[in-house]
Structure P
Amino acid sequence: MASSSDKEQILVVDDAPETLEVLQRNLASKGYRVFTAPGVTEAIHILDATAVDLVITDLKMPKISGLDLIRHVRENFKDTEVMMITGYPSIGGAVEAVRSGAEDYLVKPFTDDELFSAVSRALDKLHMRRSGSDQLPPPLPTQLGMIGESEAMKKVSVAISKATTTLATVLITGESGSGKELVARAIHYNSPRASASFVPVNCGGIPEELLESELFGHLKGAFTGATETRAGFFQTADGGTIFLDEVSETSLGMQVKLLRVLQDKEVCMVGSSRTRKVDVRILAATNKDLQALVKKEAFRQDLYFRLNIISIDIPPLRERGDDILLLTNHFTAKFAKELGKPVPHFSENALEVLRNYHWPGNVRELENVVQRLVVMTEGELIEVPDLPSLMRFSALRGSGLDRTLAEVETEYIHNVLESVGGNKTRAAVILGIDRKTLREKLKDFPSPID
C-alpha cells in the first residue's frame, strides 16, 4: 500500500491516554504523522485503512496483548516495522516480542532521545528493505573481525549484524575458548558506540568481596584499603560498552545490583548513598546453562530475562568443519610474522589430524597449539610427529580400558598442559576447573612440563 503522505506515518498503541498524548506530541514535533489507538482492536482497524510505516505498541494491555499485535503486523503487513515499549522488562514476553519481530524495545521510563533514536533505527531499516538493500547476502564473519565460512558461523555473523543495530542487551553463550569476547568486540566495534570504550570484565576472576567495588567504584575510606576514591568499570564504560564475561559466576546478591543497573541505568559507588546515571551498553557471556541455573535458584530469573533480550550461541570448534583449517592458516601466519620467521606449512596428514581432533579448548586451544608449533618447528613443514602427543595415535594407549580412572585423568591433564606449553591458567580453562583444583591434581602426579 502506498503512503498518502510524504511524512512517515507512525501508529502508537497504548491503553494509557497520557502515554498516547506524550508520544503523539513528541513524535509530531519531529515531523511524523502520528495515529493513536487505545487497544489492539482499534489499531488493527487503522492498519487496515491506512499505510503505516511504524507501529509502536505497549506490551501489556487488556484483552489483546501487544505481543499479539506484533505477530499480527509481522504476518499481515510486510511493509511495516514494529517497536515495543514496556514497563515490565523482566518478564518473558519482552524477550519473545523481540524474537517475534519487534525491531527494538524501550523500557519505561525512557528519554525523548532514546525514543527518537529507536524510531530512527526502525525507519532506517524499513528504508533499506524498500530499496532492496536487505537482499544482499549476509556479511561473512571475516567482515566482522571473525574468521570462518561454516554455516554455523554465518548464523553467528547474521546475529552479530542484528545486534549492532540496537542497544538491547546481548547474552553470548558457548564453551570456554569458543570466542565469546571476540563476538562481543565485533558487536561493539561495528555499532554506533565503536569510538567509545569497550570494557571487558571477567566476573569469575574477581574475588566476590571486591567485585562490587570493581564494577561500581568506591569512595575513599569506604573499606579497609580504600585510600582513594576510584571509579568502577561501569563509569569507565560510560557512553560505550561493558562486557560481563562469566556472568554466571556472580552471587545472587551481586545479581540484584546488576539488575538495578539494567533497570535504572544508574550505579551507586561503595561507601556512597547517592546514585549516578550511566549510559552503558551491556553484553554478557557464560559457558553455563543459565536456564538450568535459574531452575536451581542459583541465578535470578529476572536478570536472566533482562540479559537474554538477544542471544548468540557460538558453536564449538569441532562443529565448524573446515573453519579449523582457516583458523590454522590464520594463526600460523600471525605467529610467524611476530617471530620474523618464514610461514611454515602443514602436511596434508597433519591438517587431517587437526581437522578430526575434538578441540575441548576450542579456538583458544587451537591458537595455543599453533603458536607452540611455530615457535618450536625449525623447518618449514609441520608434520604429524610435530603435533602434541594427545593428538597422535599411540599403540600403547590402545583402548585404555585396562587403566584406572586416575591414570586416564592424569594423562589427559598432562596432554592438555603440553598443548598449551605448560600454562596452568590456560590448561585450567580448557579442563573446566580452577587453578587451585589443577594444582591439587598435579601434587600426586607432577607434570613433566613445570
Structure Q
Amino acid sequence: MLMSTVHAEIETTGVRADDSPIGRCREVLAAFFGEPHERSFDVKFWDGAVDRGSAAQSPYTLVLNRPAALRRMLLPPNEVSLVESYISGDVDVEGSMEAAAGLADAIGNRLHSPVGVAKLIRLVLRLPGQAADDLNDARFPERARNLGPRHTPVRDAAAVRFHYDVGNNFYKLWLDRRMVYSCAYFHSADDSLDVAQEAKLDLICRKLRLKPGDRLLDIGCGWGGLIMYAAERYGVDATGITLSENQASLARERIDQAGLGERCRVAIRDYRTLTADDGYDKIASVGMIEHVGLSHLPVYFASAFRALKAGGLFLNHGIVSLREARPKSIRDKIFAKLWKADSFIDTYVFPDGKLTASADVISAAEASGFEVRDVESLREHYAMTLRHWVRSLDEKSREAIGIVGNHTYRVWKLYMAGSAHAFATAGINVIQTLLAKPDAAGRSNLPLTRDDIYDGLATNLRAPRVA
C-alpha cells in the first residue's frame, strides 16, 4: 500500500524499524533525534512519505532526497559530513534554515560517549551508500593552502580573494543599498536593513567623534560604505584599504559616482604595512579582526597603533567567540577535534579565519599601547541582520544560483543561517571596542559621558551634515 502512494504525503505518528531503506533511516533518525513525537521537526523521505514531529507548526522539514542522504549526512558523524550533505543536495531544508542549524547540536550531544558513538555508527553503516558528489568547485583550493603558513600576507590575500571573488553582483543581491557587509544597528525590529545599516555607520562615526578635516582610515573597507558615509556626513578625508581587487574596483566606482573622489580613496594594502608616517586621526576596522588570527592580534593592533596619531581613536568592530572563553575539559577538546569544529567555515567560507575570545582582543589591544574606553555588544543586532540577508538571498535564489552556482549558493545560505543561530543562542558575539591612544600628557580627548553618541542617533540619518 505504501509503494502505491509515491509522492503522496503520508503522516505517521510512530514508526517501527524494518529492513527497507526507509525503515533503516527511521531507525537512525530515532537513535540521533528521538522518535517522531519527540522531535520538533518533520522528516520527508525521497518517496514523499512524511514523519510528523511533535510541533503543530514545524519550524522546518528535513528532506532526504535519496536513500543514501542520511548516510552522507552522518558518516563520519562530524561537521563536514553534515554540511556537505546539504551543499551536495542530498539533504534539503524546507522552512527555517536557522532552526535547522540546531541539528548540529543535537547530533553532537549524542557523540560524547565512545560506546554510544560505536553503536550509532553501526546503525549508520546499515544505510544505503553511493558515490559522493565532487564539491571542489566550492572549496578553498589546496594550492592556496600551499602558499605558506596561515596569516602570511600572500596566504591572507588568497583567503580574502576566495571569499570576495564570488562576485560583487552576488553581494548586491542581498546586502543593503550601501553594501555594508557587517552587523547593522536596529532601533526597532521594524527597521529596514537600509535604515539599520546607516544607523550602524552613524554609530561608528559618533563613537570616533569624527569632525571635518579628520583623516580617517578604514582597515578592511569592503565596498567603501563607511568611508563614503563619513566623508559625506562628517566631512572627513577617508582612506579605505582592502586585499580584494573586486571590492576595491567597485568601491572606486561608487566613490566617483557619488562625487567624493577628493575626500575618499581605496587602496590595495595589507594592514601590516601601516607606518607612523600614515598619521591618521581616527581608525575604524569593521569585520576584519575575525580573519587576523589569535597569533597575529599583537601585530594587528600594533599596526593600528603605529598608524594613529597620539590622541587619536580606534574603533574595532568584530565577532568574538563566547564558547572559546569558557573552560574546556579534555573530553570537550577531544570531541571538538573529532567533530572537526569550524571546518565548514575554514573550507568553504573564509579560510584561515578563527574567532577568538573578547578577552584576547582586549588584551592584545592594551598590550599594544591602547586604552580601552568602551565596549558594546551587538549580538542580537547581528542575528537580525543575518535574517535579513538570508531572506533576501532566498527571495533571489534564482539569480544567485545563476551567478555563483548551486553549491556556492547553498554554502552561503547555510553559513548565514547557521551564524544567525549562533548569535541568537549566545555561541558567538559581536563587540565594538573603542580604543584611545593617549597623547604625551595622557589625554584621550574624549568627553566625560557617552551622551553625545546616542543623543538623536535614531533621527540623525535625514540630511548630510557637510555640504
If semi-axes √(5λ) of the Cα gyration tensor in Å is computed and equals 47, 28, 19, the structure in P, Q: P
At a computed 15.1 (mean count of other Cβ atoms within 10 Å over residues 119-126), which of P, Q: Q
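With relative contact order in percent (Cα under 8 Å, 6 or more apart) coming out at 12, pick the structure among P, Q it was computed from. Display every interim value, and only then the final one.
Details: P: 12; Q: 16.
The correct label is P.
Here, each number is a calculation from the coordinates, and none is a lab measurement. Just so you know, these numbers come straight off a predicted model, no measurement behind them. Cβ atoms are built from the backbone, for glycine too; each structure is taken alone.
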